[in-house]
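Please treat every number below as a calculation from the coordinates, not as lab data. Keep in mind it's a predicted model, so treat the numbers as computed, not measured. Cβ atoms are built from the backbone, for glycine too; each structure is taken alone.
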Structure I
């Protein structure tokens with residue numbers, strides 16, 4: 001089946017407002033995910049899930065501020081890859097992009113894992129592998145065929161998620177009042193208890209940071225946003241703050257219902273809690289909301305991963321013949337979609353906590369370098385005679401980089417080993433591609449191809 005490469009790209013148009021960009025970021029974060037991973041984090045923290053989210057929020061705000069500085073300085077798409085390439089070095093920028101590939105490869109797998117875990121909890125008689133294969137097969141076929149994900153459908157999905165979260169919180173509060181009285185609504189126990197340790201909260205925060213990955217995604221909309229130097233930095237901070245606030249609130253109320261970190265199955269703990277607070281009917285509604293969210297997120301994540309691989313192949317960063325090819329009939333990067341599907345099969349041998357750590361390794365690496373890029377930009381501007389406030393361009397990014405490196409050390413040891421191995425492979429590949437690091441690597445262009453199906457464009461725009 002012959003594949004072909006696309007024609008020249010059109011210019012992107014600026015039409016998105018601050019509200020549109022913030023909604024995109026929140027939709028990308030998928031707020032319902034806080035319940036999808038609640039049991040895993042509660043288990044890690046000894047029942048102090050909101051503390052883990054609060055710690056992750058504080059750490060992410062420093063990095064979000066740095067992303068805002070870079071988005072204002074370089075109002076183009078490309079996010080961490082572009083910022084590091086333009087302020088530090090093209091080779092370091094390539095390695096940041098390479099590290100982020102780990103995110104894109106494993107993100108669909110984590111989404112499918114979470115969805116499969118909850119479906120197995122509802123239907124224990126069905127083998128776990130059946131749900132994983134079903135998720136992978138369905139999303140892969142739809143992505144290859146090129147199903148269009150309309151903006152209105154994404155907003156409806158976001159509204160459904162928010163509705164399920166509001167009902168979940170309301171039922172949780174009612175359950176607590178009915179069980180322990182109104183005074184139990186104000187408690188420090190979810191934040192700290194006899195089983196709480198700083199190391200446990202740190203490990204939980206390293207996992208919880210996975211939920212914040214959407215705040216940096218808004219930078220991909222820079223070239224389509226009105227007044228991006230002003231609106232993109234504001235959107236980044238708003239997404240992190242609003243998303244983080246939702247995570248802390250939901251984690252707090254859920255932890256009130258189920259104190260401690262012991263569960264029958266931590267991977268699907270929130271499903272059992274949903275049945276406790278709302279009976280089987282709400283349990284079914286909650287499961288439907290989570291599965292629909294996971295399916296839509298998986299569809300977008302797989303499309304986004306294939307889009308990044310396509311961009312790298314088109315620009316000869318990866319072998320163009322394979323990664324830069326599109327299907328002649330469906331006009332989608334079919335080979336890349338199939339590759340992400342094959343990687344997703346690793347989920348059959350994985351758990352949610354470890355696979356989430358794989359994603360966060362790439363994220364924390366990129367986050368750290370974005371903070372460093374702000375400092376590099378400050379020094380370069382200072383040398384050119386342009387002054388910037390040292391608190392915004394030195395103190396904050398130093399704190400952000402320190403927080404990211406610290407969270408990196410809290411990840412699962414397997415994730416750190418895999419991440420470092422992945423970086424070594426990237427360094428070797430970069431050395432070959434640049435003839436011993438003597439020439440700069442090809443530059444990726446983050447623009448939309450006319451031959452690409454809208455589902456891919458919707459995943460990154």
Structure II
């Protein structure tokens with residue numbers, strides 16, 4: 001019989017197998033993970049709204065289905081954390097904001113509907129910065145999420161709690177969302193795998209909807225949902241459940257063009273031999289921490305030395321689109337609704353969010369943002385015509401102290417406090433599939449990620465490349481020393 005800690009170190013794929021074989025019960029798994037959550041979460045603050053009794057009830061129901069010999073779903077008995085920007089019917093969804101402190105949705109997000117239909121067990125809602133408008137885990141209404149590898153450091157955000165939970169073994173998988181890197185950022189900082197499928201791959205609905213602020217919702221043209229996991233196979237399993245169209249999201253993609261589980265198996269058996277791969281350590285303009293640069297370069301070399309790819313250093317050639325990215329965020333935002341919210345709650349809200357909402361945006365700024373996105377997309381399309389994959393560091397720096405929004409000096413250069421996010425948000429502007437894989441650790445033991453970007457709609461290629469890298473440079477056996 002496995003000990004509780006051994007159960008918590010099993011992947012979702014292993015848990016499903018063991019549960020189906022009768023070697024573990026859903027309740028046994030749930031109790032093991034809840035005990036770990038109770039022990040570790042006071043240190044990490046990964047969960048803002050834990051739901052232990054709901055988890056036990058869902059585990060009991062899955063166990064009863066198994067006892068009756070009924071067919072169970074592909075996530076049968078798997079404990080899942082759900083980011084607190086993702087609506088959960090009957091479960092408080094505060095979104096890190098005083099404005100939503102007591103908000104309880106009356107419907108589930110599409111992604112939550114799908115994991116419940118697949119017989120997953122919900123552990124609770126994971127911590128976020130206010131409304132997701134940050135790359136770290138600060139919130140006006142919750143304790144700051146901390147990094148399992150060093151609790152003085154940030155876990156990254158905005159899927160802050162999801163990253164910390166999975167990295168510490170409080171569930172093998174979690175749901176995140178990614179409007180500018182918010183799956184990839186905490187996954188990289190926490191030393192786990194994060195996958196952002198193509199725009200529309202997982203439907204978005206209903207977003208941040210509350211009858212008091214009916215226009216406040218997700219960033220429709222930028223946001224993606226995605227799994228955060230310890231293994232690539234678990235991400236593929238989650239995508240097999242989550243992906244597919246829904247009429248409630250007009251951008252959602254048809255199903256059937258990606259074999260989620262097969263992409264992983266094929267890459268592990270056939271490898272990546274002959275693929276053309278570009279690597280950029282800095283996109284031609286970013287300040288990057290020297291250790292990050294070195295670790296990412298070593299990880300990129302694995303694609304050539306071990307996986308048979310042809311790797312070249314190259315950049316798409318665009319100028320830094322950061323200002324235009326925020327113009328796109330504002331264009332996707334109901335400013336009237338947000339300004340009403342700020343008028344009511346602004347004294348309690350995050351200052352950087354209040355400033356963004358109250359800024360007098362002009363039509364010219366928003367139009368320019370759209371034109372810059374078109375230029376970035378065109379550059380990327382032309383660039384990717386020559387390459388099957390594009391590799392970069394996921395972030396420009398390792399995890400930094402929890403009190404910061406970001407470092408203002410990187411490699412001796414003065415930079416904006418958001419500069420460290422420079423590798424992730426352009427891929428939300430293009431909508432391409434991208435993942436972060438653990439690439440190594442700094443001399444002080446902090447995780448560093450490598451970003452793997454695929455061509456338009458080539459989600460299977462990104463998953464396959466991730467699986468091949470995982471086989472060549474495995475990471476899932478590495479755990480932070482929290483006990």
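Structures compared: I, II; top value of FRET efficiency 1/(1 + (r/R0)^6) of positions 97 and 233 (r between Cβ atoms, R0 = 41 Å, to 0.05), i.e. the largest, recorded for I.
Taking helix-only ellipticity at 222 nm (-39500 (n - 2.57) for each DSSP H run of 4 or more, over all residues; to 500) from the coordinates of each of I, II, which one would give -11500? Going label by label, the one that fits is II. For distance in nm of label points 7 Å out along Cα→Cβ at positions 265 and 385, the calculated result is 3.7, so let me know which of I, II that is. Of the options listed, only II reproduces it. The greatest value of distance in nm of label points 7 Å out along Cα→Cβ at positions 41 and 129 among structures I, II is that of I. Of the structures I, II, report the one carrying the highest value of mean count of other Cβ atoms within 10 Å over residues 169-176. Going through I, II one by one, mean count of other Cβ atoms within 10 Å over residues 169-176 is largest in II. Taking relative contact order in percent (Cα under 8 Å, 6 or more apart) as the measure, the highest value among I, II is held by I. Matching task: 26.9 is the computed value of mean count of other Cβ atoms within 10 Å over residues 49-56. Pick the structure from I, II. Going label by label, the one that fits is I. For which of I, II does P(r) over Cα pairs in 10 Å bins from 0, in percent, for residues 321-376 alone, calculated from the coordinates, equal 24, 48, 23, 5? Computed on structure II.
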